[in-house]
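The data blocks that follow each hold one structure.
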Structure I
């Protein structure tokens, strides 16, 4: 009897209301367990062997498939007990976990289980009970139960490392927003009405934005640590899974699109698989991308090898040389057409050669001709850059290190540093990002009797991955300025965006709902 026919039989049965707990947890009640066990036994054709597996099944992964297929091969009918939400270690709602297990072809019947497994087994008496091989060397309460009625406890030969895939995926995608704390005193100093901020975010949908800059693909390779090599003092790991994320100026464009703006993105890629992935993911994020091909430059790929929540090694595959003049001129011609109808131009520069100075100057001239505001970020972490080369920006957002490089000043205080940089770059506003210490906001053109410089703390005190936090701050603050917000409102919204972004691992576009949810708290 198939699982479909068994379910049909269950729905037509009124024996002790068994249908009432077909989709609800079998509780730690002798009557309930006896009724369900008897119903299953009566529904399975005589002489057919029953196998039983139980677990949380937060996210079904290859290890689960191997375990369940192994169990199904050991008997004629496979029953799976999915622990309800009261069980330790459950992360996904029980209804979704149950639905996921029921959709697996080899599973004949899946039910929610609130009672301890070993107790339910005393009533069901399956011929085979299967557990993962990682349990083989530990105490198993099911062993004594199956021995009482002549059953067998078997352990699957699936690889242990896949048992942690759901946790690894949770590490990459699950955001931790509980650590976000927003300062009230800043709002009071600048007379910001917090109820007006969501409306600013909603106005992002009315903006047309151009993003220009280096496209980067970030690869996260999650590994199991095996130990230290006996041949030399080297950490030895084995890769488990590989996750690719859009990075660089590409994620800035994706952020803007996800936040509601109309986006045109311009960059340069190589002719390789990384470029194909970038094209695919940009299309998935609905970003209108113009990617010019340069055969002399592979698409920038940054790899991070991680184990137990820590990054062990970074490897960057890239070229630093400037794009050819022919490619730069082609990009300028296409940009000039788009700029005419734009509300904002964003330079997201990683100093890998996508934005040579002559191209930057030409783009600035076109923007000034059409009165289109510009913002810029120029990163200099493992490379050398100069954010002051972007003249006449409405906002620039360097780190302290990048600001000091730009003005060649390693000693002045932050306020003096920001003021010097704003004059050299002729920038209307300057943010100096300070990592865990937050953000310095400098607005030399503030009205009389208003603050010129202020500081915001980091809103998220427990970041999971700081990569890309500056990108999210850049685009949200810039969109806010383009929507008519003050620089102080823009800084606050940008800080909220950064706090949300660093609450998870990997670059994924922020949504309007995420920011609004945090603003409404």
Structure II
């Protein structure tokens, strides 16, 4: 009996282990797949003899016949057309899936057209317009003479504006189909502004500016958040009024209200899309004063000072509070460690491993690391290349030299004839006289040296170079040519699909053929 129980336990344990391994492998596979929206996207690449050919993100080819027109597939949905059986000069539209399941049948609407990358479709029937989503669900009913769309493309947020000619007005409609505002178009059509937030999932506040007022709405619920007032500024969930500042939680409940009636100026500044600095300017005992309050993305106060302030973040995403205190610059880390650097003016900062400060005795700059050590001095000009610092200084021969300062304090010298591009992973240096390209990593190690040609496009894995006659795609990791073709054959680089479209067909960046064009002469 004991042996039988042991065998059962071993079998159960084995099954559990197999299931765990399976789920881990499945998770890894899913992790390295493109996002769901992109996986459901198929690009129309060729129409030949009535056959529509598509390619998906994995390079899989699918073909369709029997349609007079087809759109790209977004969210597994495409708009298709066929000739009207009674009159070939008219067409009928429908929505289908990749497997040709009909979502919206023919003749339900007079016309269907794909909008905002296939998430929504404009539909028309008997002279009236509306909107459905990619599932065929009605968002905006067929009540309107015309439908327009306002989009916040960065966050994929939309507002539909339905024109009602008889009432001479527009309905403002959210993505849930709720009419949350109506305005007369005889006076003006309101300008729509999507207010910023730290988290796009909570990015729900929209401002509608009319001739006579500004109104603020929660875009998801359609609720008007507060009555329009004069001299009100709202952004990042902070409302700056004439005599007060209201700080909201992400659910739009009031977190804190500050009395600023003694201030002659109140403003905000956002750093790294993670922190807000609220600056109050006031008069006290006949003297001007300042107060700086720092909030994190959860609207929690994390720092306060009366001294001029800027924020700095290093390459490890650690935050520092940099203040000017009399003749000293003070660097304070979030854990409270303080470093003082004397006799400088404070300069506004970016994300960097270095602090740029202006000397009091002349117009030059010095550069310190975040431990207070002097790294470079007598800098004439500086600017940021992505998150790296580019500086100009004078040599012993009194020649101005430009260089890029790396994390390890190493400098990369830039010639007058160089064009520099700093990406998140690489430093790409083009030299015009030699018509050459050099690629380094952000630690200064040369990865690819002396590619002949001009840079056309790049990503973190490949760079495309144009020579006199050819395109050459180099693999950045190895520095070797992965794919080469003539300039005459080139049509476009599809960054979404990460394919190159040539007259002869579609190819991966490594030269692998995905689809050979039937119209090619090759």
Structure III
């Protein structure tokens, strides 16, 4: 019986060994394609098969290329390109059926395109080619050479190679899925970074005042360098926005941008957050943790509210700035780092130094390239541009159709001293958009802080008659703006006659032509 045949038993043991080793190869690598060459080497060493190739179909070019080989030089491998249906390999891919050539020298379809079989006229070489199928479609072919022998069972070779080809098909499918996912993530990452760069382009920072133009010039000059930047300004002036603009317009834009609010971190944990800690460094440190400096390697680290750092953390930060190295909390290993530092503060650091709460040497290390952001009260000309920007932003967010800001509301915005700066102005407009039920932001939509005489510097003066005249004048100007200087349309909006409106315009010395 066949089971008693020692040659057959030896063959089966060899096949099982080959299948086991190939399975190990496929599961031992993160990219299954890396196992293709070792698979062919296993067939050569364990089954005595010479010159093997795995040829895959390129979906983009519809061309068959040798993906892996055994017994071929690099140049021979590069020659192995076929069209579907061309030669034996092309026929196998076209039909999805295996082909066996007992003696290749007698087969006209055998192309020997690689030129590797220079001895095939001297030796009897058998060629076996089986399809690599992904479901019902054929995505390639697995082929091997064998020295022809009457004792060799080519049918058994086909059976073994077909099993291996099905494993290769799964490996190719997984590899292509991984490649597609990798490309998708790469494209998504590229698009997100592009959007971030566009979003934080300093040309899109709202501001046309002379002081903001100076800030833009400073950003332009420092962005392409690796210089440490210290952004100074009151709370709410947009220091983080400037830090974003510097990073996303720098040479480090492809690397990480890590933000740390030093004021928000507990004093006991700030060193761990910045520099990381080793396992067991303190109670609760159950595992090693990377700090912000390691995570930002090659990129930018933004330290907001730098003036709140304790003296111990300041000493470590100074070392990083000077030596470009640090140690984890509880660690002894020196870690090198390449990080650009952008710091920000709303505190007068010079006063903090005198009080003994900030290191003078650290101050000079941070203050290499200072950028001062002026408060909103010093850039009054930007208030209207910022107001229009926030009105459009919250119009879109809350699906409103508010077209403009009324004159009394503009006057109120311009008179207010804005202690909360740009952040307060944005909050003010979000509230106003939510309250507004028509197409105009009116003064009564603004927060009460802007409407008090003390806050807005609009303490009542003069008589009631004068106040009524001012209100009437503002209404007429609003109507002329809406009608683009057309007096008849303005009269209809105010529900009055052309004659009365004309008298009021003459009384208040208003020029309708300037609103056209």
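Every read-out reported here was derived from the displayed coordinates using simple, explicitly stated rules and does not represent laboratory data. Owing to the predicted nature of the structure, the values given are computational and were not obtained by experimental measurement. Cβ atoms are built from the backbone, for glycine too; each structure is taken alone.
Please state which of the structures I, II, III yields -2000 when helix-only ellipticity at 222 nm (-39500 (n - 2.57) for each DSSP H run of 4 or more, over all residues; to 500) is computed from it. Before the final figure, lay out the partial values.
On the way: I: -11000; II: -2000; III: -14500.
The value was obtained from structure II.
I, II, III: which one has semi-axes √(5λ) of the Cα gyration tensor in Å, as calculated, at 47, 39, 28? Please report the intermediate quantities before stating the final value.
Working: I: 55, 25, 22; II: 47, 39, 28; III: 76, 36, 18.
Only one of I, II, III returns 47, 39, 28 for semi-axes √(5λ) of the Cα gyration tensor in Å, namely II.
Taking distance in nm of label points 7 Å out along Cα→Cβ at positions 305 and 329 from the coordinates of each of I, II, III, which one would give 1.2? Working shown, then result.
Details: I: 4.5; II: 1.2; III: 1.7.
Value 1.2 for distance in nm of label points 7 Å out along Cα→Cβ at positions 305 and 329 corresponds to II out of I, II, III.
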